[in-house]
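What follows is a group of structures, each given as structure tokens.
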Structure I
Amino acid sequence: MHPISRRGLLRATAAAGALALPGLAPATAAAGTIPPHRWIGAGPFTHVYDPSTPGRRRYLNDHTLLKADGRWHVFGIVGDSAAPGRSPDSAAETAFAHASAPDPYGPWTGHADALTLDPGYHGEEHLWAPHVIEADGTYWMFYAAGGSTGAAINLATSTDLTTWTRLPSGPLFRGRAARDPMVTRIAGQWVIYYTEVSATDGRHLVCHRRSDDLVHWSEPGTAYADETTESTGVSVTESPFVLEQDGWYYLFIGPRVGYEGTDVLASRDPFRFTLDGYAGHVPGHAVEAVADGADRYASAAGWFGDGLYLAPLQWRATPPSWQSPDNPAVSLDVDGRLNVFALDAADRSMLRRVQLDPATDTWSDWERFGGPAGAVPTLARDTDGRLEVFSLAPGGVNLHHRAQRADGGWSDWEEFGGPAAAAPAVARNADGRLEVFALSPDGAVVARRRQTSPGGSAWDPWDAGFGGPAGAPPVVAANADGRLEVFVLAPGGAALSHRWQLAPNGAWSAWSAFGTAAGNAPRVGRDGSGRLTVAAVAPSGVGSFHRRQSVASGGWDAWQPLFGWSTAAPLLVPSADGRLEAFAPAPGGERLDHRWQLSPGGAWDPGEEFGEPGVTLTATPSGAADATGRVHLFAVTADGRIRTRVQARPSGGWLPWTAFGDRAVATLRSSAPAP
């Protein structure tokens with residue numbers, strides 16, 4: 001049996017085909033009287049250490065931090081960075097970097113590599129994922145290697161954190177894909193967690209073994225089994241990390257919600273975790289929890305960064321909110337002018353700019369429109385063109401709503417119900433009534449609410465039985481015949497499901513599998529042929545792919561690749577002639593890819609790089625066409641500034657990128673849990 005490499009598990013396999021997985025399962029009830037777990041998130045990440053050397057840009061990947069003799073040390077995979085949007089060759093990861101600092105935030109001082117590859121040591125092929133602990137005056141480094149007889153977990157020891165000696169007897173144990181070890185103490189024994197692939201059904205696993213001496217380990221047990229399998233070509237149980245807090249155990253695993261994301265599962269049993277215990281998200285790759293006295297931090301590193309990042313680890317009593325798919329949000333209003341909505345970087349108040357003249361593309365200054373808000377709002381238009389705004393209250397307490405009047409003015413804000421986990425998805429029924437779909441804070445329920453009359457101010461009560469559980473907020477689109485169709489990601493990303501109206505304005509079908517594992521909520525666009533296209537990002541973010549209706553309002557073609565590495569599902573926006581334009585940033589945000597249909601509903605051009613040199617984006621851009629038919633694209637940069645690029649003419653080429661105002665806005669990751 002050949003070992004499964006990290007590169008093999010993170011390769012782009014978007015065209016590999018769909019998985020025939022069941023639809024959404026019913027929600028699971030909370031367990032009896034057990035006190036609730038805490039919800040975990042993270043504050044803003046700070047870049048604290050760059051392992052690059054003059055003329056050589058380098059990254060850190062899986063890493064470990066520990067404090068020894070009053071000084072912090074980091075050990076991690078190190079390698080040469082690839083071009084923006086491209087992944088390095090993991091087979092070239094053959095050394096562990098070492099640096100130290102007086103504080104987790106630095107300043108960090110680089111040292112000589114701690115360990116380098118030794119092919120003569122039982123066939124080592126790479127050095128991955130070091131984890132270092134101290135026990136009885138000795139430092140123990142557990143790491144992943146490989147060889148012709150299977151993936152291996154190896155051990156080296158040191159007394160000074162500088163000179164390391166491998167265990168003479170060879171690997172501690174081998175497995176099909178044994179990688180990313182993490183060791184901790186539980187109930188008087190040492191426990192090692194690591195990622196693995198099941199030999200019976202190919203499912204991605206987190207396995208565990210126990211030991212009394214850190215050298216001799218028990219047979220493996222399964223701590224977590226994901227619904228995805230090795231047939232997807234990507235692993236979603238990487239970098240397991242377990243910590244205990246107030247009687248609960250928390251398992252960090254990834255990549256989730258794209259390459260730069262880590263989910264957290266909670267359990268009372270450290271040897272059994274399930275998706276029912278979802279307990280939050282940290283927007284970083286290979287995340288570890290770091291304790292410094294009473295302070296807890298999340299550390300992160302990966303292929304698309306420049307070293308080590310650190311953020312305060314947050315413990316919450318309530319679930320995190322999800323961000324809107326569009327940041328900023330943009331739509332035409334009743335006067336045919338584009339409106340752009342974003343959140344202020346300082347206080348998260350809602351901001352708005354209005355296109356004063358589409359012909360000259362002049363804009364108003366930023367104005368305060370409401371807030372603070374829990375997410376960028378969702379926008380919808382009534383049949384008469386009036387804009388309606390749906391906003392998430394801070395902390396997901398409930399939804400708020402504000403509607404444009406026929407004269408262009410606005411109603412007051414009103415309570416719209418909740419609580420909710422995100423700004424809702426909204427679409428217009430065939431008869432003109434808006435329908436709203438919202439995810440509950442714990443992800444257990446997708447609820448639905450509808451206008452009682454087209455453009456009216458009255459709404460039906462919430463229908464809390466529409467769907468759920470879900471792993472991300474729902475997405476909705478209108479078919480060419482007016483029937484609405486809703487798409488939902490299953491918990492953990494194991495499948496996409498959809499449900500549609502059986503007739504315009506009518507009853508709904510049952511939930512049905514839509515056919516593939518995915519890393520995040522999809523996006524939907526309708527082209528000039530009337531056909532819907534659904535775009536989704538692959539698990540771990542290794543690629544994005546799309547599926548198109550065979551005929552307008554009809555069945556669906558097979559999944560096809562769309563882009564390579566992507567942070568989330570690509571933006572789909574139609575040009576004036578009905579051809580879809582697609583945009584997707586790569587992890588790290590240094591590259592933005594662009595493709596377009598050659599004809600409405602037709603094949604796709606190979607595409608082009610569309611971003612600005614030296615500019616890093618934080619999320620997928622948003623876009624819409626103005627009254628002249630020209631598409632406007634808006635993107636938020638790492639420093640919180642909005643950049644815009646506009647078509648020179650309808651369905652034509654593009655003008656250069658320019659600044660869109662001087663206001664700093666919140667740098668939110670689209671379709672991801674809030675930081």
Structure II
Amino acid sequence: MDFCIHSKMKLSTISLCITFILLQCIFTEGMTLSNNQRRGKRQSLLQTPILEMLRKSMGINYIPDIPTDPFDILRDSYPLPNGLKAPFTEYDYIIIGAGSAGCVLASRLTEDPNVTVLVIEAGRPEMLTTDIPGIAPFLQRTEYAWPYYMEPQRDVCLGMINQRCFWPRGKAVGGTSVINYMIYTRGHPEDWNRIEADGNYGWSYNDVLKYYIRSERSSTKGLEEQYHGRTGELNVEFGPTRSPLADTFLEAGRILGYPSGDYNSPEGLKFGYVQTTTLAGKRLSAAKAFLHGIKRRSNLHILPMTRVTKILIESGTKTAYGVRYIRNRVRSEVRARREVILSAGPIASPQLLMLSGIGPAKHLAKHKIPLVQDLPVGQRLYDHISFPGLIFTLNTTGLSFIESNLTNIRNVIQYVQFSDTPASTPGAVDGIGYIRTPLANKFETRPDIELISIGGSLVSDGGYDGSKAVRRGMMISEEVFDTAYGSIDNTETWSAFPMLLHPRSVGYLELKNTNPFSHPRIIGNYLTDPLDTATFIAAIRFIQALTRTEPFQRLGARIHPARYPACRNMLFDSDPYWECAVRTLTATLHHQVSTCRMGPVHDKYAVVDPELRVYGVNRLRVVDSSILPYSVSAHTNAPAIMIGEKASDMIKATWQNL
């Protein structure tokens with residue numbers, strides 16, 4: 001604190017001081033909990049009222065004890081323009097949700113000064129600390145995330161707290177782009193061509209590519225220029241810092257037949273440095289990219305910390321005409337002259353549809369919700385899951401990002417000044433590789449596994465003296481973690497998370513009750529199709545082959561024989577052991593799709609048509625990743641932004657001649 005107190009306190013210095021305090025809060029075990037209490041040793045230096053307030057302000061249940069939140073000065077703000085004290089009672093468009101797609105929609109629709117747009121978002125604006133890519137794991141359990149859980153499933157997530165799968169989703173202006181790992185991927189051409197071939201006109205690879213390019217402002221060197229944009233709002237870059245293990249990963253991939261290059265180009269399967277939605281080493285959320293610079297447009301009103309509880313639909317004509325919402329504990333209604341656009345994400349969008357009378361008739365009748373339209377809302381759900389537990393020890397020092405070696409005042413100052421420290425990496429992710437295992441569909445060319453190369457592993461997040469942010473963000477049980485990895489905690493390691501790109505297992509989502517503030521029931525049905533577990537095992541065998549190549553052997557890479565309590569009677573490295581391991585550490589990558597499925601009229605699971613209009617309901621669209629008919633070979637942030645871009649053109653085309 002003396003460093004800050006005795007400074008000249010110019011703006012940049014204030015920023016440095018705040019960042020220093022916040023980083024120390026984040027990266028210190030227990031933050032205000034002393035090490036005497038934790039380990040019976042030295043007393044923590046961070047037990048001060050100011051730091052306690054800072055810690056609470058990032059907490060998941062934080063409610064300030066005073067009328068004004070003192071940390072609003074650290075957050076972005078979205079005041080109503082022109083000094084307005086309250087929103088209008090009517091707008092042309094109402095957008096429910098300021099997530100990745102909703103931010104794009106708001107930006108594009110308000111380009112026309114003759115229309116008015118209201119964006120309603122349940123979460124808060126971003127905070128200073130959310131800009132730091134390296135703390136992505138920590139954000140999974142703060143006020144910026146909806147703490148969703150899957151319903152208990154007896155044979156997955158065995159190593160998680162209470163043996164339940166944790167599904168954090170973004171609750172912020174910017175949605176999940178505020179808490180994600182900022183990885184920019186688009187999907188394989190075959191993904192999109194297959195979607196169009198199923199009857200979704202206008203969704204081929206060539207159709208969606210132009211929208212990816214429109215949004216992108218690529219500042220990366222050496223990528224295939226014709227597939228990237230240079231003038232969009234969404235900056236995409238290689239991070240300013242990566243570990244030496246990134247080059248090892250790429251070199252090993254080349255030995256096994258996978259070239260290094262631009263994995264977002266359509267040609268072939270490649271390994272490459274991770275491309276991120278960051279700007280000069282700081283997170284660039286959808287809100288910062290698409291809303292921050294235009295928030296003073298007089299025709300754009302944004303209401304953070306406001307909860308929509310119902311879409312208002314005229315029963316005779318089945319026409320959406322507005323929404324009901326809660327703001328500052330007051331219930332209000334607002335009308336839409338043109339359209340209501342639901343962009344609340346793959347969990348909240350289907351929930352709100354069902355609460356508004358749009359969903360499976362039998363399910364709504366069970367909850368005594370008057371039926372507006374019988375549609376299979378929530379009846380299909382796919383998710384990308386990964387296995388983070390395959391860890392390799394190294395006999396060479398200075399290779400991996402180890403939190404205890406990096407969270408010192410020198411690195412903090414370096415990050416604030418230049419953003420070129422490990423804090424600028426997206427949760428220590430260095431590289432991405434796409435592969436086809438022997439189990440991939442022989443009639444397809446798209447990958448079935450994505451490899452996420454980490455400049456470290458689960459054990460790199462500080463051990464006893466660190467934040468434990470990664471393991472806590474995934475909700476891994478301490479007992480399971482210590483049993484499996486305690487012997488290598490806080491050491492030099494490398495890992496690659498295999499991500500199952502095209503799961504055959506299908507889940508679903510339904511209402512728990514009619515309370516709009518309750519979370520829905522989420523049934524993931526992870527790994528219920530045996531081909532999914534077999535594909536994971538094939539991916540693990542590939543990663544083992546990677547580490548047997550000369551680049552990894554130079555570093556002394558050796559697999560760590562993790563001992564999971566549930567797998568204690570199984571032979572290490574056998575197929576049954578790895579299936580048990582995957583079922584122990586079953587981690588979502590927050591890519592849920594298909595709960596408001598897009599499809600032609602003959603698709604029995606379709607909720608919206610190829611123009612994202614809800615079947616049977618006028619002037620209502622769903623515009624977010626929930627419309628994807630099935631999983632694609634991509635993290636869903638970039639596709640959600642693309643969906644927002646494409647939807648804005650479709651909406652404009654609908655109304656331009658009216």
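Numerical summary
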quantity: With distance in nm of label points 7 Å out along Cα→Cβ at positions 206 and 358 derived as 5.1, matching label from I, II; calculated: I
quantity: Top of I, II by mean count of other Cβ atoms within 10 Å over residues 486-493, largest first; calculated: I
quantity: Highest-scoring label, criterion being mean count of other Cβ atoms within 10 Å over residues 550-557, among I, II; calculated: II
quantity: At a computed 43, 41, 32 (Cα extents along the principal axes in Å, for residues 182-325 alone), which of I, II; calculated: I
quantity: For relative contact order in percent (Cα under 8 Å, 6 or more apart) computed as 20, the structure of I, II it came from; calculated: II
quantity: Identity of the structure behind 5.5 (criterion: distance in nm of label points 7 Å out along Cα→Cβ at positions 78 and 526, calculated), options I, II; calculated: I
quantity: Distance in nm of label points 7 Å out along Cα→Cβ at positions 350 and 430 from the coordinates reads 3.8; which among I, II; calculated: II
quantity: Top of I, II by mean count of other Cβ atoms within 10 Å over residues 270-277, largest first; calculated: II
quantity: Given 25.0, 81 for Rg and Dmax of the Cα atoms in Å, calculated: source structure among I, II; calculated: I
quantity: Parent structure of the calculated result 0, given that helix-only ellipticity at 222 nm (-39500 (n - 2.57) for each DSSP H run of 4 or more, over all residues; to 500) is the read-out and I, II the choices; calculated: I
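A short reminder: the numbers here are calculations on the coordinates, not readings from a lab. As the structure is a prediction and not an experimental result, all values here were calculated from the model. Cβ atoms are built from the backbone, for glycine too; each structure is taken alone.
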